[in-house]
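Alright, structures below, take your time with them.
No lab work stands behind these numbers, since they all come straight from the coordinates. The shown structure was predicted, so the numbers you read here are calculated from the model rather than taken from an experiment. Cβ atoms are built from the backbone, for glycine too; each structure is taken alone.
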Structure P
Amino acid sequence: MKDVIVQQEFLVSGHSLWDAITNHEKMIQWFFINIPDFIPENGFCTEFLIENEGRRFTHVWKIEEVVPNKKIVYNWTYKEYTGEGKVFFEIEETDEGSRLVLTNKWVGEFPQDIPEFSRESCLGGWQYFINGNLKEFLDKN
């Protein structure tokens with residue numbers, strides 16, 4: 001499946017953007033409210049349950065790469081389903097602030113009979129979180 005790439009510019013420094021995407025207290029305000037903990041370091045692992053239309057999705061995130069204020073990479077799987085993804089959050093400084101480039105790559109294919117695993121659903125979800133929630137969160141703070 002083709003990678004999903006979502007970009008957004010922010011009127012905040014790269015350091016402030018990094019803090020918003022790696023600080024647990026801030027993440028639960030714009031990302032998933034039920035993330036139990038988050039530490040931006042290699043090997044950190046967390047999991048949490050999201051339910052949608054009667055389907056369970058226990059997210060399992062393992063941090064694979066951290067370059068402070070620049071990049072963090074998650075290995076992303078689900079307990080209930082086969083498949084594996086990698087999500088890259090990459091920060092670039094701009095004249096006006098910073099830019100986040102999010103890339104979702106498929107490493108192992110997820111079941112295609114589940115709507116949440118379609119490319120369109122993935123793109124829509126990342127646009128919702130990055131172009132919507134995160135932008136709104138940083139604009140307010």
Structure Q
Amino acid sequence: MSISDDSLLLKNQVCFPLYAASRILIQAYREPLEELGLTYPQYLVMLILWEKDGLTVSQIGEKLFLDSGTLTPVLKRLEANNFIKRNRSDKDERKVEIELTYPGKSLQAKATPIPEKIHSLLNQWEEGELSLFKIQVNKLIETLKH
């Protein structure tokens with residue numbers, strides 16, 4: 001491969017715009033999440049649990065594409081903040097179930113304005129464009145995880 005090979009130019013990388021956009025978008029979440037005492041990864045876990053409480057660590061990991069080694073510190077911090085409880089399953093001691101505490105459930109109401117705040121940052125995009133973009137990114141995820 002020669003030094004002049006265009007495939008190695010940053011502007012020609014598919015991954016870089018996704019990486020940069022992801023970092024900038026997650027940065028936009030920082031302030032509203034700090035008000036709740038959450039980091040972005042913690043927020044993602046809470047979103048999953050607000051949708052369906054009582055999932056196992058592995059179920060949460062599957063939804064977030066995270067292994068238990070990466071997810072465990074996030075869960076420990078949420079537990080230290082009294083937003084969740086971790087319990088060994090009665091049916092299978094190898095499984096750890098995650099349950100929202102009352103403060104964790106109450107946090108959902110405080111988090112309700114966050115999606116609208118983020119959506120307002122994307123006001124130059126039409127609703128159809130955002131929907132199509134999400135479909136395309138999900139297709140990319142499905143393609144790459146196989």
Structure R
Amino acid sequence: MAERTGAPRVSCVFVCHDGRGRVLPARRGAGARDEPGTWDCGAGALEFGGTFEAAVAREMYEEYRATPLEIARPDVRNVLRGEPVVSHWVAVVSAVRVRPDRVRIGEPHKCDELGWFAPDALPSPLHSQCAATLALLPAAVRGRG
């Protein structure tokens with residue numbers, strides 16, 4: 001977990017989906033920043049002067065070697081971690097439609113498995129922030145619309 005700082009950072013979180021009700025979590029590997037062995041969505045920090053969409057496309061290619069077909073930004077979360085708070089992120093959460101046959105692990109030191117799952121049949125354990133992120137997605141992405 002990052003050290004406590006005086007200002008929150010912006011994270012562009014993305015949930016890949018196939019447009020047919022399945023989502024793509026990744027299992028965090030031994031080299032992940034936190035919670036290795038848990039399943040999570042993709043994410044990356046917003047760079048100064050960059051757009052949310054550019055950050056998502058960059059991080060998606062780095063992590064999954066795929067390009068987005070469609071990016072929808074459903075919501076924003078305030079993420080406070082630790083007691084006392086040691087990490088504060090503003091998470092801009094996007095739903096990203098991708099071609100399932102184009103996805104592969106791009107950062108094997110951070111991720112050791114990818115899988116397509118129905119949102120009501122996700123693998124476990126989930127990263128501590130994953131369920132709250134998935135809850136923000138539109139019903140159509142979660143397979144209920």
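Miscellaneous remarks
- For mean count of other Cβ atoms within 10 Å over residues 7-14 computed as 18.9, the structure of P, Q, R it came from: R
- Test item: relative contact order in percent (Cα under 8 Å, 6 or more apart) calculated as 30, pick one of P, Q, R: P
- Structure responsible for 21, 38, 32, 9, 0, with P(r) over Cα pairs in 10 Å bins from 0, in percent, for residues 55-110 alone calculated and labels P, Q, R on offer: R
- Origin of the value -5500, where helix-only ellipticity at 222 nm (-39500 (n - 2.57) for each DSSP H run of 4 or more, over all residues; to 500) was derived from one of P, Q, R: P
- Origin of the derived value 0.9 (distance in nm of label points 7 Å out along Cα→Cβ at positions 31 and 63; candidates P, Q, R): P
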